[in-house]
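Bear in mind these aren't lab numbers, they're just calculated from the coordinates by the rules spelled out. Bear in mind the structure is a predicted one, so any value in this text is a computation, not a measurement. Cβ atoms are built from the backbone, for glycine too; each structure is taken alone.
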Structure P
Amino acid sequence: MLDQLRELQGVRARGMFGGFGLYADATFFGIVADGRVYFKTYDQTRSEYEARGMKPFRPTEKQTLRNYYEVPADVLEGAGLLVEWARRAAR
């Protein structure tokens, strides 16, 4: 994952939620957990995830992080597209 995002300045990962948190410099913008990637969303970007049927991150049955949505498979497969979506998440 970090290799695909190397174009982002200061990109790094840190363990959390039994997975990894993604950072661009000091900005926390994503989560990698259970083989899935979630990016931070905002009012302007969330609808794009929802339109593709993506769901928010649920670390437990009782907890949902509604600002972090799963990244669609086609975005993960396209390095340029992935970096573009990551930049919007890390704003």
Structure Q
Amino acid sequence: MPGYSENKDAVQKRLRRIEGQVRGLQRMVDEDKYCIDVLDQVAAVTKALQAVAIGLLDEHLSHCVADALTAGGGRADEKVAEASAAIARLVRS
């Protein structure tokens, strides 16, 4: 079971809000809004997505990785490597 299961409704609510922001961006482009205004909204959407990603990562670390570490063995190493790779992807983005 994913670590975010308890917060699934909140995650979906945030993603729907972000979806609305993206539709707003499309509308801004359709209406030929000022470039800087569009860029400001792109930055806001990016920050919102990053917040969701950080929340999901936190849940993954506190549930999936913690459980694997408690169990020990190769599964623990696999989960730590997986989390490290996810963090690296987030840092690069």
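Here FRET efficiency 1/(1 + (r/R0)^6) of positions 20 and 44 (r between Cβ atoms, R0 = 30 Å, to 0.05) was calculated and came to 1.00; which of the structures P, Q was it taken from?
Corresponding structure: Q.
Which one of P, Q has Kirkwood radius over Cα pairs in Å, as calculated from the coordinates, equal to 15.2?
Computed on structure Q.
As an exercise: relative contact order in percent (Cα under 8 Å, 6 or more apart), calculated from one structure in P, Q, equals 27. Which structure is it?
On the way: P: 27; Q: 32.
Working through the options, I get structure P.
If you rank structures P, Q by distance in nm of label points 7 Å out along Cα→Cβ at positions 12 and 60, which sits at the top with the largest value?
On the way: P: 2.9; Q: 2.1.
Max of distance in nm of label points 7 Å out along Cα→Cβ at positions 12 and 60: P.
On mean count of other Cβ atoms within 10 Å over residues 4-11, which of the structures labelled P, Q is highest?
With respect to mean count of other Cβ atoms within 10 Å over residues 4-11, the highest-scoring structure among P, Q is P.
For percent of Cα pairs over 14 Å apart, for residues 28-75 alone, which of the structures P, Q scores highest?
Details: P: 45; Q: 67.
With respect to percent of Cα pairs over 14 Å apart, for residues 28-75 alone, the highest-scoring structure among P, Q is Q.
From which structure (P, Q) was helix-only ellipticity at 222 nm (-39500 (n - 2.57) for each DSSP H run of 4 or more, over all residues; to 500) calculated, if the value obtained is -26500?
The read-out was computed on structure Q.
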